[in-house]
Structure P
Amino acid sequence: MNDPLSSPEFLRDPYPFYDELRAAGPVRRMATGSGGRAGYLVTGYAEAKAAFTEPGLSKDTARFFAGRSSGRDLHPAVARTMLATDPPDHTRLRRLATKAFTTGAVGRLRPYIRQTAERLLDEFPESGEADLVAGLAVPLPVTVICQLLGVPEGDRERVRGWSDELFAAGQPQRIDAASHAVAGYMADLVEAKRRTPDDGLLSGLVTARDDGDRLDEDELVSLAVLLLIAGHETTTNFIGNAVLALLRHPALLDRVRTEPGLLNGVLEELLRYDSPVGLATFRFSTRPVTLGGTDIPAGVPVLISPGAANRDPARYPAPERPDPERGAKGHLAFGHGIHRCLGAPLALAEAEIALHALLTRFPGLRLAVPADGLRWRRTRLMRGLEALPVCTG
């Protein structure tokens, strides 16, 4: 069985595929991974929201692959992150990690985020061409999460490279090699923070306690890897996709420029319109489950697509059009339920600060190439640009 989710056409523009599939049924049996393994893809909004909280769907990959060979060599710190656990393990790990991403904690970061965004934009020409992905969308969230974790500046480019490799669609050997590289690096960094503590997030996790509980060594490394990767991958794609959407819809861009107070609501709508996460991470059925009238047997993969669900016309009329009046806060770009993205407040703060600074600094910003010539990253899970060439004046 071929895997259409890894085809060049899908990676370039998944929405026609999602629309066609959803029209045939919001939950469909199909190939869902490398090797052609059969499973189910959820593309309807109501069905996706239900699936996110369905107790018959598990994220425990170790349980799914127990007794069978996956043919992979992912490092356990990558294969067994908090995202790949169920309660009560997930509840415990999330409780220990969540303190770093409270509204108050993110609020205290805003001056640093703003300073970093302004410094990055200082490198853009006043009138000329720049790559918005390489110049802003990548380095801003990378700098912020590396600063939080205490990753030295000289190591940040390597860390970003490993993270890119982890999302290389259809290239399992590259993904596996990157998983060992980034896990080994974070294990060394955890040990360094244990020897020489500082006031950063990673040092805090080393000593984190809750009702006498604390993270063991494997959990520490795994959580550090997860925060590092999830802390910038989604936001990088979010910023790039949001800027592209605004540049492709001049009337909306003009409104955001003239009514800055709209930006926060517009960002929620842009998350819905072109979700930075196309497919949520792996789930499988632990018992027979019915979603959207489709009976799913036990023991098969189930993929939920926030990208498709957020374009479901049954939930959002004219979903192919970004509408600032829509009120899109129910979107599923950050997931839903107990696995909803822990870093969502940080991602929203980074995107809001970055776009406000960008549009204030460069009121004449426009695309430097035709939109249909843009290159998209080769990853099924994420939806993001490889580059976004813009003219600044």
Structure Q
Amino acid sequence: MPVDLCSAEFLRDPHSRYAEMRARGPVHRASYNGRPVWLVVGYDAARRALTDPRLARDPDSLGPRERQRLRASARSSRTYGGYQLPPELTGNLSRSDPPEHTRLRRLVGRSYRPRIVSRMRPEIETIVGSLLDGFADRSVVDIVADYALPLPLEVTCRLLGIPADDMSDFRAAAAVLLVNDQGRWQESATVVIDVLRRLMRAKRAEPAEDLLSALAATGHEDGGLTEDELTATAWLLITSGYATTANTIGNAVLALLTDPVRLAVLASAPQLIDRAVEELLRRDGGVNLAPVRVATEPVEIGDVTIDGGELVHIAVASANRDPAHFEDAERLDFERRQGDHLAFGHGMRYCLGAELARMETRIALARLLDRFPNLGLATDPASLRWQDTPVLRGVETLPVRLR
């Protein structure tokens, strides 16, 4: 029976099901919110699928026959794959294909160059230090709510130039859209769009030294971003800038606290932090499924043929634990060969914020373990609840003892 990617059983432990599927082949039938999809679980197949131009992100690029097939399994071209967003939030590089994707990536990528990202290190160190100072008189903290979420959110706000006052309403509304809560969807979509448009108008009127001001300053007549593209790009940068990094940090702390040997190794050799983060990204990254694709024509992946108009999910979390590519893949190994995991994607859609996410995770883990060397779980790992979304992978809470 095809796996239900939204079921509580799957969300609680996707890796056991992935292992069963990989043993039978790299591509399988699955369902997402009741809709049939193809699921790519093998490493080699996933790597090829991530770069296959026939697997599009924009359903509007489909021909008539493929569009008809897509309509049969999705309510509209903008709700395919079970992840519904208003049109004002979809015109970004995540949901576009060349040549539009190339144009948008060029504009946004200017602000994620290594030189610019490296300038964020002192600010990240300051934010981390302030968060850890807040733990001074506490014996137990929730690593997710008190550390993993506030850090990337604050970093993202500073990078983009978003006033903290604008984030309170936005965070709550954005969370509804990210988990596709239909009961509160319309109200939350209105809040998100209003906050983003107000923000972008302010950036155009009074630009500052930040990413959103730079994007807002590009006129559409010069190949820059339209108002809808600015709104959608701001949404993408905010949500991708903190949600996945927060999950990665929380997952990394959990992985280390449930593996005393690796925790002791890292505590005794903090110079291994770079290698440790790469391995934690591989085995316990914050993304489960890459953004859904739609086949624009028949595509052969592994031993199956995917027809035009069918939906394809690429399980990067499964690919990163494929024993056919990574020896003893379930084991944390800081000496493992580095650099070929798919936690940040692959090819032209490789995550623009990858180096920033790496920097945040390295600093967050190194400073946490240095400040609280006797860190330990304050709950049974089996009792932890995982986020109710198959796209991301992270625990909702993570109580830890500091001393």
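Any read-out appearing in this document is the output of simple, stated calculations on the displayed coordinates, not a laboratory observation. Note that the structure is a prediction, hence the values are computed from the model and not measured. Cβ atoms are built from the backbone, for glycine too; each structure is taken alone.
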Comparing P, Q, where is mean count of other Cβ atoms within 10 Å over residues 232-239 highest?
P
When you work out mean projected area of the Cα convex hull in nm², for residues 272-319 alone for each of the structures P, Q, which one comes out largest?
Q
